[in-house]
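A.B. asks: Pasting the structures here.
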Structure I
Amino acid sequence: MILGNKHYNRSPVPQSFIWVADYYDNTYLSEFDLNTKEPKSFYDINRNKLVQFGLIGEGSQVYFDVANGTFNINGHRITISYATENFEYPLTGRAVLYNDVITFKEAVSDADIFTRSSDGRFSHFISSFNVGYKKQMELEDVDINFQAILTVPLNAPSYMQIKICSNKDLDGELIIRLNGLISEKIHAPLKENMAGMINWEIK
């Protein structure tokens, strides 16, 4: 297992972070092989064997447990729920598979239109690394589509992109817990079949 092992917290290539898929048989697939540095394809991930999925690099590990959707950032656990006046719907921490994994990079390109040379006219760099999942769930009397993505920007605080869509109107709060304790409550009313999205900065 790579994720959860503090020894593995550096990218084997110049890229700041790489994704890692840990499997239940103690094997793994990583974006670049940790020994040979050979690139691997995201589409080769075996979602049926996944136990953890995330990023390593820059001395850090950020990942989630596929068995319950709980995020882990350098040993700190993040869980999410949605609470109305009468009921709290757990969006993470449920005994279901969160194996519809997502990862992508955001990049920036700059052009110097005053440079005549063909070399160096364009420069580009990765501005953030993202990892998460999407999940459709049936919770008590409501169906919810839930997406959680952890964004790790370069030179800025990390944050969670939380997206929720319900099959009925709900007037409630998004509750985010850090290591089991409530970190923040955010009023987040939902309209039937309309997605709501919140970016929550990790503190």
Structure II
Amino acid sequence: MSYLHRSCIVVIALFSITLFTLSTISSPTTPAPLYILVVFINGMATGSALNYTLAHILHLTLPETHAIATALLVTFRGFAGSIGSATAGGIFGRVLQATLENGFEERGMLKGREGLIKRLLGSPALVSSLKGEEREVAVEGYVAALKAIFVAGSILAAVTVLVQAGTGWKAPRDGKEGDEETEGTGRNGHAD
């Protein structure tokens, strides 16, 4: 296994771990410095994954195909933001609505709050104007929705670790997969 391959697996695993950590520490009582630290580590893992996966794809492809490989990589990275936002938004909305409805129902307050639930789905700023049990239910709803997004992201990232582990490990040599003699060395004879 090359250095690049191991590095990709490690940073994607770290990304998954930090997302799961965010899901467990997300609450109104979490100290801000702790939350900032975990988000910072998550950002470092994200940046590292972007760099290492680019280097890994260039390591696994022939030099004459690098332009095509990098163009495909950039295209899929571009789609990732849109697809991720749409998926996370769907999860967030469904969990938030279900949590708000359940929270109001448990407190015997659901009747007449359908309009409030719809407004809360579209405006988190509305939470600051609520008082008492309505505010508690709204905060619980947003916390549950955020946790659901982080859990879903950490699961997806864990699957990505498995996919990354199954990618190629050896650089091609003259259009063919590297042989046993060149395993562990790059195109210039340097160790990976």
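A short reminder: the numbers here are calculations on the coordinates, not readings from a lab. Fair warning: this is a prediction, and the values are worked out from it, not measured in the lab. Cβ atoms are built from the backbone, for glycine too; each structure is taken alone.
A.B. asks: For distance in nm of label points 7 Å out along Cα→Cβ at positions 71 and 103, find whichever of I, II sits highest and give me its label.
C.D. replies: II
A.B. asks: State the single structure among I, II that was used to calculate Rg/Rh (Cα atoms, Kirkwood Rh), giving 1.03.
C.D. replies: Comparing all candidates, it corresponds to I.
A.B. asks: Okay, next question. For which of the structures I, II does the calculation of distance in nm of label points 7 Å out along Cα→Cβ at positions 63 and 79 return 3.1?
C.D. replies: II
A.B. asks: Next question, about the same structure. Here helix-only ellipticity at 222 nm (-39500 (n - 2.57) for each DSSP H run of 4 or more, over all residues; to 500) was calculated and came to 0; which of the structures I, II was it taken from?
C.D. replies: Attributed to the structure labelled I.
A.B. asks: If distance in nm of label points 7 Å out along Cα→Cβ at positions 95 and 159 computes to 1.6, which of I, II did it come from?
C.D. replies: II
A.B. asks: Something else: Identify the structure, out of I, II, from whose coordinates relative contact order in percent (Cα under 8 Å, 6 or more apart) was calculated to give 37.
C.D. replies: Among I, II, the structure yielding 37 for relative contact order in percent (Cα under 8 Å, 6 or more apart) is II.
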